[in-house]
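So, here's a batch of structures to check.
Derivation of every value follows stated rules applied to the coordinates shown; laboratory data play no part. Predicted model, so just to flag it, every value in this text is computed and none were measured. Cβ atoms are built from the backbone, for glycine too; each structure is taken alone.
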Structure 1
């Protein structure tokens, strides 16, 4: 069952969603569905801006900065899929019998792929500003998905914890690998 906070607020959101002015409803829907693309762009450009050198070195540097983030996203999405199979949760719009703000399949709600993958992107080697902006965007995406009726609040919180844990583990592993290679190259 969803957390008590979600159970209390979700019916209100779903009723509110149906009465939203079209432009506001569309903004919530677009953020919930496509906001993660903006987070991906922030991480990509953050990696590009952090790279330096000749054009060839910048491309290589950007790829190396993005690699741990990409690896973390793959791991986080795999873990989210397994969690969804082991802990299936009915989506709010299904349980409450009200339509979501946008069409969505009635699969497992826990955890949010958007949020777990978005937080896992933080393993990428980007600056603090890009990371902070990514966290803000992913949080807005998660909240929009709750308001849209496709996730419970605990789906978002659990996904954020999962994504951050994977980002930390992959980032630590990547640092150990890079440091080991740098030490071997210095000899």
Structure 2
């Protein structure tokens, strides 16, 4: 079925992303909700996206691109341990400021080349920093999984209002970053000493 004149794929994705940002709930961003916002029938969306899965893919792609931009920006002008801290903080900040977008970015890529490239762009700053410090790729993968699991858990608890003890969540985030950095600190320090 042909799409209504004037509605483009970009309009569909922009509308879906607006809904995501407004509601901070990826479950609310459905074909029905997007069609209603655009004032078209659900069937018309199929000219632009491959159903709900296609819509979720587009949201994931946009979220990954936004996250990659934030992390790459955080890595500019810093190196070594400072770069690791900066990129980790940017990743935490993104997850806390945009929890639904962060959740949407965790998307199984399968063999989708665009999603795989977007994930690689997100991983690039940290992978480069750790790889240049001589850390093995398998260790980097383990460490990145630890980081992702930690940020996902912290973000989820924060979003659901479950971090209720009278201690600043920012202080907790700083503490978590310190612990995560300590796991790779020795290699980073050694690398900095060799290169100086």
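Comparing FRET efficiency 1/(1 + (r/R0)^6) of positions 32 and 80 (r between Cβ atoms, R0 = 25 Å, to 0.05) across structures 1, 2, the highest value is found for 1.
Taking relative contact order in percent (Cα under 8 Å, 6 or more apart) as the criterion, the largest value within structures 1, 2 is that of 1. With mean count of other Cβ atoms within 10 Å over residues 120-127 computed over the structures 1, 2, the top value is the one for 1, the highest of the group.
Here mean projected area of the Cα convex hull in nm² was derived from just one of the structures 1, 2, and that gives 12.7; the source is 2. Computing helix-only ellipticity at 222 nm (-39500 (n - 2.57) for each DSSP H run of 4 or more, over all residues; to 500) across structures 1, 2 gives -26000 for structure 1.
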